[in-house]
1. Out of 1, 2, 3, choose the structure whose coordinates give helix-only ellipticity at 222 nm (-39500 (n - 2.57) for each DSSP H run of 4 or more, over all residues; to 500) equal to -10500 when calculated.
2. Could you figure out which one of 1, 2, 3 the value 23.3, 79 for Rg and Dmax of the Cα atoms in Å was computed from?
3. Once Cα Rg over 2.2 N^0.38 Å, for residues 158-213 alone is calculated for all of 1, 2, 3, which comes out largest?
Structure 1
């Protein structure tokens, strides 16, 4: 039996809903005939990675982390809780479908990673194999806890495999120190046990180093900005910036597998998932059978235009075809589009209002809003494409390093390299630490636009209501904006979570 068929059988037999304590807990399965061979252990690891392929998890990256910022609106008829997120209707967040699904699949992934860790550690499999598999499982557990922490703040800590419903009532982490201690410990294990080995859709040592850098930067800037929960952490801000610099430096200097892409369009070329920027990228392409295994992300950013294809111009005079059946879910705001500096190619090359309706560029139309080219697959097949979420890009870590080290020669070097690739001059010399970090923070919004990272950046600087007019108009406080509330369903199911 192939490992992919094995995974499919597992998925069909082990699907979970989490809607009742009478049901099996997230990620539950029997171990009676599992973890006895290398092939079975690999399948268990793939099963943990497979959580990324759930449509609800993939789309939540954009629904949750882009719609709640000033970068984009959502089309009027879109459902799935998107309207409430877009307008920051905080009172409805406890019942929001997108937030429920993101929470649910985060814990499915955690439990599957726990199962790998618990069982592979105790197995008699070859040491080299065990080390790599355990490294990836620790990374996956850390990844999901990191994003749950970003999204919800304090969440329950499940440190071992859940095999019965009675084990699901874990208490919340006592504080952010406990939660980040767990995340950081997992990532340090991953760094020690993983090689530098690029495999599309999987994590290696560089991915673990990169996530460590991002975690330390989150702590440093959030505590410095007095963000709720972070301000009470027993950690020194300067030391956290230094730790972010230490781990991001390793990504930038201690390996040769990853680096800056030479031009902007090549970063988002669906034919190049192994491009130098892609430290960690989802494994999904048009060869998949079900959505999640293939992607439809392109359709969410491209509007429907009578079923006709759209073409975008390239710097060399050619045109790239986009999907012919866009859904137009995400609408770039004029506020964000107009905030780019003149000459910024991240707007002129990666965004456009005008699209072409003929492959030779002889006919065109103007759209009502700017379209992003980051999710365009010229080889789409019907509803299938190979557009992927960009989970960790090298540019993200270069900017993490620059923000952490401040206005040093190296800090300027990396942020200026990213700006110059975009056709801009370097930052002004002589900036102070606070000014330089502000400039790098602003750069992240343009460089990482529409990649599901902007909300967390705003949150770690306590600037959600300042940046997003809809958040300000909703009347929420910055403390409320710092995290989404835990899904009410999960509170009802878990007696260990305090009731407000």
Structure 2
């Protein structure tokens, strides 16, 4: 069986000249008549009636391809890049071309180039465990443009694409392969490939010595013990803020004793998508060399059923001493996040604290499958997250932290209870808030957009890598130059 990691992506680069003998790609804008970018006059066989210019529309005419970029917004260009690469992949077996030159209009914007690059790089992503040889695929695109400054735009977009892909790879890996130890090893391997990015992995003995009661309880039902992953990027400028990112790393979730229905349980291999996004974000931050201090924490465990599994009604002691009454073993994510958040506040002196997790089905009901839930104690931080997401094509919607529900977090037999009554996404966030001290904090619930059951825009079925790009963009926003 083969599932090569990392998944190879289409390479995108910028050039100022066309290559002789290499198939060209033209861009088209809708209208009557359809407007073309440069090169249409050099394609005598171009059938204008076969071109709509609609974002993501593609057609092959001889050796020339045409892709529609719609009204030219960033979303249109991202969709165009993804659709083009999918079409080229599908055609690669019979046509044989593996590299193409894309002719961009002279007035193309940096945002458009960034979006097109990102879509092209991740839109053709394919993860499949197979004994067969992989199909022939497109290897590279050269964006032909006159502005040399676009090279840096493409470099950053490629880094964002690589982070998305790494996050997808980690989440898509089947859980007979992926356990907390595997995830820690994969994170360490990815981190050590980037100069300056530190990584430390702690085992179950360290977790017990330090009092990580939430992680140990959740992982106690599995024969494959938990891990705690800490990634550190020191930044490259003095006096920069310290951003701490925390990601849920549940490598498989049966629900524990509060067991899930069989239908859909197979998707729980992606229940560590938050942790995957944090690992990928730290690798991306280090790859780009951002002058911001960033730490990533991933509490990793497998929530299983056995004689040693934790129970509803148990009282566990979280890191730092707060006790939690367990009411539902399928709400395990908030228990491991609580340990990690408390650890960050007590030991890392963060200026900003952000956690990301596939936490509640309630968010899927509230916001659907393409928008992440955003909770925050700080208006500036909430705005930064939403704006960062908008710049990289990830949508967030701010949800309220309703103070009139805060008292429901209190427990009769412990300090707090795991699952207070009320709207599930909000009460989960209120529970987590108990462990964040006075640090500006945002909670990102990605239960909906972390997985997709069909292709859309640059997303493919399976793990989406959602949030990795937002976290990188958020970190860049704290750079001194920003």
Structure 3
């Protein structure tokens, strides 16, 4: 048998494991689910995941009050994530809040998105397309990154992939059920993340351009109806546009945003070491490799038989290009995570390039992209990969390992609306369930996306204090409760510190 031909036995095993059917699509989706489950139980140091944990712990009525506006924040807060928060709220109402349960919807979304992309490739290309589309989407750094975070972006990407699948099946065999499904998928992608409107507009435009007859007008109508469904939500959230005002003051780098963050936002620490810049370098290199691959395939094919590639590049252009241009000529409105709804179309383009790659050196570029994706996924799994010194996992870990039921706990307040260490309680409430929150014994009203500090407590004025009290203190800020405990006859018997500019957790006993 020639060396470049696969063994029939090997082909048979693969065919049985991943058949060219919906079941095979599901198997490929399951592989991505298993891959992104790695590390999903770790407590996050990223502030936005803490916001998710905090908000969804409240009732739907409380969340609605926060979105509509309250005395401390008249314009409201975080309504743009309302649909996502509502879904996760009902989910954690059933299973409870832990880092794992918070991330599981995103993990599942990545798996379903991979399954949808496998279905797209299978219908458009066949066996090679099924595998290539699933691999390109499942290994895309942006997919892997957002699958391991409790935020709405993976879910939006999933709905975008489902919308692409429904466009494909509707063009082949139209039905009202598929048309309604397409409308709902496009609307859901935008409801979960409004920036998805850009690639969805590109998808509808590409579908209209590459389709003939009555079907093209029905696809256009699906986009119009979806936009009409989401329009009231868009208008309602417009008064909260100030929430992204902080982006304008961010140090803006076209190279980093355009090349690095479109692939994967590595979130290096505030004071990065040289090694912390490695993910950025890999991501930039991957973007360059992808560009070379695109040029090589187009030149090699002389621009022929690239209809599907052109279809994929239209949503990429609208979803990425518009944000880049707006950030250059107006104000910075771009963060890498905002590009996640474009992931299915990035993946479709990469899969098409891999399918059309003929020469050995061109195929080697595909392998480089796969290796780079897995390498970036490894970097994203680092405990400090999300640029935060709040080390929320420290207090949760210590409480689970060493605290006893009936112990009290205190957190030195800093009166900061975002960086309060009470996020440690929000993101892993199970670690504190059997303890007494001395400064905040009852759950406060929901008035912001992040938990913030209650007023400072005068311990001497309390009628009773437990004999054991755990205290979390900032390493770089003046102590608040430590001196009070010492004056009341408590003494420190245990201490554990996190990062140097993070926290120290101390046990005080009397």
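1. 2
2. The read-out comes from structure 2.
3. Biggest value here belongs to 1.
Values quoted throughout were computed directly from the atomic coordinates according to the rules given, and no laboratory measurement underlies them. Keep in mind that what you see is a predicted model, and the values were worked out from it rather than measured.
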